[in-house]
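Structures given as structure tokens follow.
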Structure 1
Amino acid sequence: MHLTWLELVNFRPYEALRFEPTEGVNILVGENGAGKTSVLEAIGYLGMMRSFRGVPDRALIREGSASAVIRGGIAGGASETTVEVELPSDGRRTVLVNGKRPRRVHDTFLSVPVVVFLPDDLDVIKRGPRVRREYLDDLAATLWPQAGQDLTEYDRALRQRNALLRQGGRETDTGTLDVWDGRVAVAGAKVLLHRRTLAVALQTHLHHAYKEVGGSGSVHWMYRSTWDSHSAGDIEALRVALAEALVESRPRDMDVRTTTVGPHRDEPDLLLDGRPTRTEASQGEQRTVALALRIGAYRLIEDVRDQKPILLLDDVFSELDKERARRVVPLIENGQVFVTTARDDELPIRGRRWSVSEGSVS
């Protein structure tokens, strides 16, 4: 699986760009602010349907423009898939796969699997549970597009339940609340099952990657649910457990006017030899676990999909010591890779160099 060409129109600093990368390692070299990360962001958008920077779509549109367009050709097997996204400043985006609207936007994850390495990957370890929930959800959607659809359904039902609670407080209509409880329970059970299935599937890859990057000890996920601890693998039992938890939490939810139980409040954590990595691991251990998470994700996608995902590394090597960088390179250089750097002379990986400046890549 590799990107054969990329076209940008009014995306970030690029008024118009045509970029045809090599199938191997592509190194984007340029000063800070030249637009290197924007190229990676566009590639990532084709696979994730959002910016890996976490910004809204309108922030991706070039200043003064009414819309932005991202197009890319993805080769996999004997065919090439064209993915196109138009981002208007007002209204909804348009997504086309081979010129047609996909049945579900999350189906594009099948066309462009990507794994992103960022300098702030340490956030997955050091910040709160929301970041780890997002890591699991993003990877699940890349592996199984239905997981992305289920998460969208859960978010939609949760927003409606919360809107009802905000409006009614202690006077919330319980009949209407019953309806949204049912929808939240059905979708929430699926979200939790995807997360638990993923954590188990990732475990072996995570363990080996941690050792290869230079860590000592054993890393594994611990998933603390706010509403279930006994129904792993049984979707109906999960639905019933969440439905019961929602009813039980109603008095509190009405008081605080929001939903206090469900997958959006669960706390996945990473343990190193049984110790929480967020609070009890050293900085070096935390960084090694963060790298292992990305390498583990890459290998799991390759294992499940039988395709190497596209790797995006945004100024990652500047954050690594020489020994850790030396260990990482052979683990990631076998597929298509995009690396950004401002200091070409210090980069430990070889590949085709691209100069990025003033809205151009050459």
Structure 2
Amino acid sequence: MTFITQNGATTVFDSRWIGEHGIGRFAQEIRRRLPPVTHDITGHDPVSAKGLLELELKAMLLGLAQKQQIFFSPSYTPPVTWRGPMVFTIHDLIHLDVVEEQSRFKTLYYRYVVRPAVLRAHRVLTVSEYSRQRILQWSGVAPEKVVVVGNGVDPAFSPDGPKYMPGFPYMFYVRNGKPHKNVARLLEAFAQMDVPGVRLLLSGKADNDIRHLALHLGIDDRVVFSGRIPEEDLPSYYRGAAVVTMPSLYEGFGLPALEGMACGVPVVVSNTTSLPEVVGDAGLLVDPCDPGSIAAGLTRALTDESLRSTLRERGLERAQLFNWDDVAARVRQELDLAGVK
């Protein structure tokens, strides 16, 4: 598998995006499938002030040193100074579409850096048809300019292997502290459920707002925060769960839903943005704005054994459609085309 194009151009890859998060997983899996001769840009956090300046300086120097290179970013930070062929990735437009996650800087950055880069790039990659349509609507570019390459699931996420066994049944949500993750409504839903002994396990650290809400709702003794879960341990947390849930208000893809299905666990996700596209008929869809809908879906997935069996089977079958080699092949095709443009 090579990313050297027909005219000999090689790839410059922004490897600073690799990390333990959704975009980081995409970046890591694509980088593993790039050849050793790929030039990696390393350094600071890619969205920090130092990181943004660093990218421009390195891109400018690389562009001057060698003309036959293609710049590829696994996320939304394209270099302004790069004038050669370029392919970059926009996973979603959460920074523009979710009011609580907007800022003056983000709005200006997308307007004056990202949108012009969309216009001059060979291709813009994205991970779902939902995100593609939003990018087209926002940018106004021709439909062929934005290509869905999708996401994949690692073989480590399977029903086979150790299970996390905390001593109680649990529903599992892989989340961060951002508003679009909708944790408050999930807690409200959990407070409505009559499922004795079942706890809600949330990845990450406990934050004060969520702890106070759990206390107010009278469920603080049934909400468990796992802290940071190492990547190698994550499959065991999925396998041990009674249900994997993702009641987000907005997702560009939703890797935890896919990983939960791949581990053979019933999934309950939002009926909005990209999530219905990812789970198809293999998961239960709920209204993320209605705690009653979330509660009803989770209760069904916990207690209806026939439904649980169906969701397991469909989820395992659905997960087989998402493969990192296929994702990398689609990326490779666009880089090859950019190299001969």
Which of 1, 2 yields 0.35 for FRET efficiency 1/(1 + (r/R0)^6) of positions 213 and 245 (r between Cβ atoms, R0 = 35 Å, to 0.05), as computed?
1
Could you figure out which one of 1, 2 the value 5.1 for distance in nm of label points 7 Å out along Cα→Cβ at positions 117 and 221 was computed from?
2
Matching task: 36, 26, 18 is the computed value of semi-axes √(5λ) of the Cα gyration tensor in Å. Pick the structure from 1, 2.
1
Between structures 1, 2, where is distance in nm of label points 7 Å out along Cα→Cβ at positions 29 and 285 highest?
1
Structure from which 13.5 was derived, mean count of other Cβ atoms within 10 Å over residues 53-60, options 1, 2:
1
Value -14500, calculated as helix-only ellipticity at 222 nm (-39500 (n - 2.57) for each DSSP H run of 4 or more, over all residues; to 500) from one of 1, 2, is from structure 1
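Quick check for you: by relative contact order in percent (Cα under 8 Å, 6 or more apart), which of 1, 2 is greatest?
The structure with the largest value is 1.
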Given 2.4 for distance in nm of label points 7 Å out along Cα→Cβ at positions 13 and 45, calculated: source structure among 1, 2:
2
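Values in this text are rule-based calculations from the coordinates and carry no lab data. What you see is a predicted model; the values in this text were computed from it and never measured. Cβ atoms are built from the backbone, for glycine too; each structure is taken alone.
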